[in-house]
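Once you scroll down, you'll see the structures, which are given as structure tokens.
Read-outs throughout are calculated quantities, based only on the coordinates presented, and are distinct from any laboratory measurement. Keep in mind the model is a prediction, meaning the values are calculated, not measured. Cβ atoms are built from the backbone, for glycine too; each structure is taken alone.
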Structure 1
Amino acid sequence: MYAELDWQDTAEDTEFCFTCYGASRSFYLRDEKSLFEKGDYLRKVYASKAEEMLEGVTCSNFADKGAAEVKKYKSFGEEGYGFIYIVNDEKDATFKEKVNYTTFTGLTMIKPQ
């Protein structure tokens, strides 16, 4: 589980609660932020979400262009995070794409792998 708060230095209310629902019990053991970089963690989580085709993920392949082993996964969720994840298992294919964001307010980009 990854939780992020937009904490204001002038905040008077300093109490918060995190809950997690799922198929098994959740245990909160410790804060492990010192073990992981946010970008690395999110990259791995969203790659896993993509490859498992979890809710909200779409997948395109490029078989019609002779590259059936190139897959493009996309998801932009309500939580404010989104991803475009490319898996290129073609030996002789290069994937190149231009993405235009018409609204860039509050957007932070994480470098590709």
Structure 2
Amino acid sequence: MDNPQKSRLAWQLSLMFYFALLIMLVIDHALVRTHFFLPVLLIQTIPLLFVLPGLLQQNARSGIWLCFMILFHFLSAISNAFVTMHTAFYTSMAVLVLALFTTSLLFVRWKTRS
């Protein structure tokens, strides 16, 4: 496999994990938490939506920004996993964010080398 093929595969996985993270954030605020608080959901999701147009165009800079932004979601998921009773949900969210970070990082690396 050469770099363009690897970067395309990593890009596809990144998009899949990206949308899965958005869905998990909505599930977190709508079902897992005791009450729905819209401002917190918007603060968590709107910055992620800013990089979506660049990701859809396979822009490496958008992948870099995504890697920076999702670190906050990783820290939040780890913190919630130890504090709340929903350990399995937040642990799976942390694993999802870690997978998204890894695939985005690989996408940026292979995209800039091809």
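Can you rank 1, 2 by mean count of other Cβ atoms within 10 Å over residues 13-20 and just name the one with the largest value?
Max of mean count of other Cβ atoms within 10 Å over residues 13-20: 2.
Comparing distance in nm of label points 7 Å out along Cα→Cβ at positions 61 and 93 across structures 1, 2, which is largest?
Checked 1, 2; max of distance in nm of label points 7 Å out along Cα→Cβ at positions 61 and 93 sits with 2.
Using distance in nm of label points 7 Å out along Cα→Cβ at positions 5 and 85, single out the structure from 1, 2 with the greatest value.
By distance in nm of label points 7 Å out along Cα→Cβ at positions 5 and 85, the leading structure of 1, 2 is 2.
Who wins on mean count of other Cβ atoms within 10 Å over residues 21-28 among 1, 2, i.e. which is largest?
Greatest value across 1, 2: structure 2.
One of 1, 2 was used to compute helix-only ellipticity at 222 nm (-39500 (n - 2.57) for each DSSP H run of 4 or more, over all residues; to 500), and the answer was -28000. Which one was it?
Derived from 2, not from the others.
For distance in nm of label points 7 Å out along Cα→Cβ at positions 53 and 77, the calculated result is 1.9, so let me know which of 1, 2 that is.
1
Taking 14 as the value of relative contact order in percent (Cα under 8 Å, 6 or more apart) derived from one of the structures shown (1, 2), identify that structure.
Computed on structure 1.
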